[in-house]
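Q: The structures considered in this document are given below.
Throughout, read-outs are computed from the coordinates displayed, never taken from laboratory work. All of these numbers come straight from a predicted model, not from anything done at the bench. Cβ atoms are built from the backbone, for glycine too; each structure is taken alone.
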Structure I
Amino acid sequence: MVDAPDVVSRALREAPPDQLAEAADRAIRSTLGAVRTDVFVADYRISGLWPVLDPDLPAAGFLACHTVAQRCFSSQQPVHDIAKDGPCRLYLPLTVWGERLGVLLIELPTTPGPTVTGVATDIAGILGVAMRAADRETDRYRRARRRERLSMAAEMQWDLLPGRSVAHRAFHLAGQLEPAYTVGGDHFDWSLDGDRLTVTVLNGEGSGLAASLLTAVTVNAMRNARRSGGGLVEQAELASDTVFYQHRGRRHVATLLLELDSGTGRVRAVDAGSPRMFRLRGAAVEPVKLEQQLPLGMFAETRYEVEEFQLEPGDRVFVVSDGVWAAEPAGQEPYGQRVLARSLRATRLQPATEAVGTVMRELHAYLVDSDLRDDAVVVCLDWHGPRDPDGG
């Protein structure tokens, strides 16, 4: 049992990328004496968790598993589901660097003690890393995630994402796209390099495949500048020139570029006709006002300037695209005029990963029977304050 994580790790390294769940099942059964296991993955909307090993689980059994699995997924803590005179189901979060992939179910003959639970938690971490790596080599886990067919534009957008959340000792960051299965041009991107976190949010122009292609060009131009050592100005200017010389000003992309010093809370920003940004400090929601510059690609050789603002420990920053801010049901005011602030305040006790879902759900509730007319992006950044590597 002491060697269980090593046994599972070796089994996963030797398994084909599409057989990780089966390899983990065999290793966990042999080392922990499990009765059965399963892997649940979160769908694109993060509205549910779906089984990989046992996709034909009877409805009643699935619903019972799903409820407890969802509790584990939301809390990011192990959850014991103990049956009277029966086996114990142990649910463990599958999470990699703050990216929530799903939940691992391990059914044991008896209730596990802290040692076994700790070993099982380590195994879940190993499996999560393996699944994230395998995602480039197999479609199996992506097929389990989707509840309906993605449009071609949405397929491109989801492949372009860095992930849906990331955790660091000094910050937590999460984002969500809607409509998940048909999103076109709105997008977000991020990268962590030492104490520097770079975040970009794009308010894509147009819809469908054309919008997705424009966003892909813009994101990859900014990544090219960033990976070559360029700062925010270089990223914005290379992306702007790339888009302009491709479309000659006929198309452009409103973008917000942010760079957080995770050790100090200092934020550098370029507002290129950007999405809206709000700061939640305590229970107070305030817009973060920046000087709005030209969208990327509007004119040749556009030059950009950086502004700065300071975060305080415990601050939460939201960035929302126009598809959130301007969404309005017939005859009512835009969501961003007053209702959005209430939704943002309602998230203050939630982690960033839950907060983005709350804002999206509140948006759908406000629209009632109306569909989103535009792509919608919500990004949430929590800065905890400077912390040493040991968590102090």
Structure II
Amino acid sequence: MMSVKKTVSAISWRLNRIFMAFGNLFSLIIRCFTKVRKGRVMMWAYTFKQYGCNPRYLTEYLLENNPEFEICWVFRRKVDISGIDKRIRCFRYLSLRYFILVNTAEFMITNARTDPYRMYWTKRPGQKYLMLWHGGVALKKIEKDAEDKLRYSYLKKAKIDSRICDLMISGCRFQTRLLKESFWYSGEILEKGIPRCDIFFDSARHRTIENDVRKTYSIPASDKIILYAPTFRADHSIEPYRIDWGKTVPELDKIFGGTGITVLLRLHPNLIGKVDTSSLTCYEKVVDATSYPDMQGLLCITDMLITDYSSSMFDIGMLRKPCVLYATDIEKYNRGYYFRFDEMPFPLARNEQELLDRIKEFDMEAYLRNLDRFYEEKIGMVENGTSSKALSEWMTSHQLS
């Protein structure tokens, strides 16, 4: 039985390589009959799986402020694009129009590592590739700093990606240093913030998002909103996520004045459709918001964040909102950290009793003092809500003549 599986796997691998070879040849043929079009922008996020993160926020800015750019997004076939702004041209991955787009876009913009060979794209003169990394400040070690834990195929892809990249972005001195030292990258870094954080400085938009979230999940106007957003485990286990909300919600309600609490559970996008969340939302005040498309929007309207190792802790810190870390598998999960847990301003709970204790004893004044000190001494934040503007200016100044 095992030999049959190996044979099928080997055949599948060979067929895939043949398909990619023909795809790249087809793309090169199209390249012979096309040219790079000034102002055409191709964007995608998380390997064409969603409309989100930094490319989305940059798109929204360009649509309102730079109509000279032709904004094109690429999605896999099963991705729902019905809600996408009609001013955006949508393309399906591997369609004929897709092959034309990768050969004619002047700007190629994404939020994660890409593999040109699997994209059937060979960068041509006149094209500019902007990799708007999906993270900001990182807790877990990544890229070169986690080299011994990464697959060879990823390392190869990452190094090629950095070599062809024309611009990376940073929202703080810590991230700039990380890009220079650990991303195999020696190109230009725009240290003007990251687009997905611009929304933190737009209070008027927060009200619109809050109304939308409350309507979507039927949250009473008086309820405080707690966002529980743990990161994913490689084995897709949900055991570390379990919290006795019957005990925890009343304690949260006490510290927020007794007006009522709704907990929004938002699992990592990697787990969408892969785990059963019913056991995590069996308490009546807990709602599954994993499918909500905008994590940054949820951060803007939440009253407290509970997470574990997610970089969302550093985002909520920019909003100066409370955050508690609930990490029951801290020894098992450890893949190396850039900061010690005891030097960060976020209280750490290793079990449910400690979580209750951290909530009961949360001192907002002390938290903000520690937060300010940490951001000043360790992070060097430069975010001010103008990242998309700075990127649009870079694009304008680097356009084809």
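Q: For distance in nm of label points 7 Å out along Cα→Cβ at positions 349 and 365, the calculated result is 1.5, so let me know which of I, II that is.
A: I
Q: Now a separate question. Of the structures I, II, report the one carrying the highest value of FRET efficiency 1/(1 + (r/R0)^6) of positions 117 and 157 (r between Cβ atoms, R0 = 25 Å, to 0.05). Don't skip to the answer; put the middle values down first.
A: Details: I: 0.10; II: 1.00.
Of structures I, II, the maximum of FRET efficiency 1/(1 + (r/R0)^6) of positions 117 and 157 (r between Cβ atoms, R0 = 25 Å, to 0.05) occurs in II.
Q: Here mean count of other Cβ atoms within 10 Å over residues 21-28 was calculated and came to 13.9; which of the structures I, II was it taken from? Could the numbers behind the result be given before it?
A: Working: I: 21.4; II: 13.9.
The value was obtained from structure II.
Q: Suppose you compute relative contact order in percent (Cα under 8 Å, 6 or more apart) for every structure in I, II: which one lands on 14?
A: I
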